[in-house]
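*Asks:* Structures follow.
Derivation of every value follows stated rules applied to the coordinates shown; laboratory data play no part. Since we're looking at a predicted model, the values are computed, not measured. Cβ atoms are built from the backbone, for glycine too; each structure is taken alone.
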Structure I
C-alpha cells in the first residue's frame, strides 16, 4: 500500500470514528429502524471507500447525501420486492403437473430432432420467425436471401412440424 493510500485509509478511518455514531442516529431518526440504519451507515462507508474521495468540508453533509441515496435505493428495492411477492401471491397461473411437464419436454425434444433434420437456413428462418418474432424481410436480410425464400423456408418447417403433429402457434 502506497503512502497516499495509507493516508486515505487513515482519513476514512478518522471520518468513520468521528461521524459513525451521528450517522447511525441520524439514519435511525429518518428510517425508524435501527437495523436498517446500521446497514445503510455501513454501506455509506463502503461507498466512501470505493469512491476514494473525502469531503474537503462538511463531512456530515457528504455522508448524509450518500446515505440518503442508499436509503432511497433500499426503499425502492423493498417496493419492488413487495410488488413481486404480491404478484406471486395473487397470481392465478396454473403450474403444469409433472405429467404435463414431461409431455412438454417430450414435444420440445421431438421438435428439436425435426428441426435438426432440416437444412440450416430453413431451421434458422423458422426459429427467427417463431422465437424472435422477426418479419420475413428482417430474416431475409440476416440470411442473405429473398423474403419469398424465407416464406418458403418457414412453410417447410411448419409443414414438417405439422406432419409430426407439433404445430407451433401461428
Structure II
C-alpha cells in the first residue's frame, strides 16, 4: 500500500533555497516511532485508539522509502539516490539508504507508470543528501520520492480485549527548505 508519492512537476533551472523536501512521519504523535532497520526499510510503530479514544495498543509495520535527485551535468542527466541530511525521518541516513541498484525498480513499481518519464530509464550512480535540491550549482533539477508499506508486515498489538472499533493514523508532514 502506498504511503506517499511525490515528484517534481516542472524542471527547475537550478537548485535553489526552498526546493529541498523535508518529509516527516508521526510528527507530534505520542507513542510513535520510526527506526531504519534495513537499507531503505523502517519499522514504524503507531498508537492504536479504541472505544472513546482510549489507547488500545500499537500497530507495527515496515515501510520502504526511496528518493532520487536528477540533474543535468555536462549536457547529460545524472541521477543520485537521496538520503536524509536534514534531520527528518522520511528517508534513512546515508548508512541505511537503499542500494542504488534497487532504487529504480522500487520507484517504478510504486509509481506504476505515473512517474516522470526518466524514471523508466535512469541509472543511479551514487548518493546525495536531500539538501542538494537547494544546491545552486546543479542544473535542471528534478526529483521523485516514494514510500510504501511492506506487504504482510503489519501487526496489531492490543493491550487487552479487542475494542469494537479501533483506529490508527500516520501523520505526514512535508515542508520545503
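*Asks:* To which of I, II does the computed value 40 (relative contact order in percent (Cα under 8 Å, 6 or more apart)) belong?
*Replies:* II
*Asks:* When mean count of other Cβ atoms within 10 Å over residues 120-127 is computed for each of I, II, which one produces 13.6?
*Replies:* II
*Asks:* Computing FRET efficiency 1/(1 + (r/R0)^6) of positions 8 and 48 (r between Cβ atoms, R0 = 30 Å, to 0.05) gives 1.00 for which of I, II?
*Replies:* The read-out was computed on structure I.
*Asks:* Kindly point out which one of I, II the value 17.8 was derived from, the read-out being mean count of other Cβ atoms within 10 Å over residues 64-71.
*Replies:* Matching structure: I.
*Asks:* As an exercise: volume of the Cα convex hull per residue in Å³, calculated from one structure in I, II, equals 120. Which structure is it?
*Replies:* II
*Asks:* Going by distance in nm of label points 7 Å out along Cα→Cβ at positions 40 and 128, which of structures I, II comes out largest?
*Replies:* Going through I, II one by one, distance in nm of label points 7 Å out along Cα→Cβ at positions 40 and 128 peaks for structure I.
*Asks:* On mean count of other Cβ atoms within 10 Å over residues 80-87, which of the structures labelled I, II is highest?
*Replies:* Comparing I, II, the top value of mean count of other Cβ atoms within 10 Å over residues 80-87 belongs to II.
*Asks:* If helix-only ellipticity at 222 nm (-39500 (n - 2.57) for each DSSP H run of 4 or more, over all residues; to 500) is computed to be -1500, which of I, II is the source?
*Replies:* Derived from the structure labelled II.
*Asks:* Right, here's the next one. When distance in nm of label points 7 Å out along Cα→Cβ at positions 56 and 136 is computed for each of I, II, which one produces 6.7?
*Replies:* I
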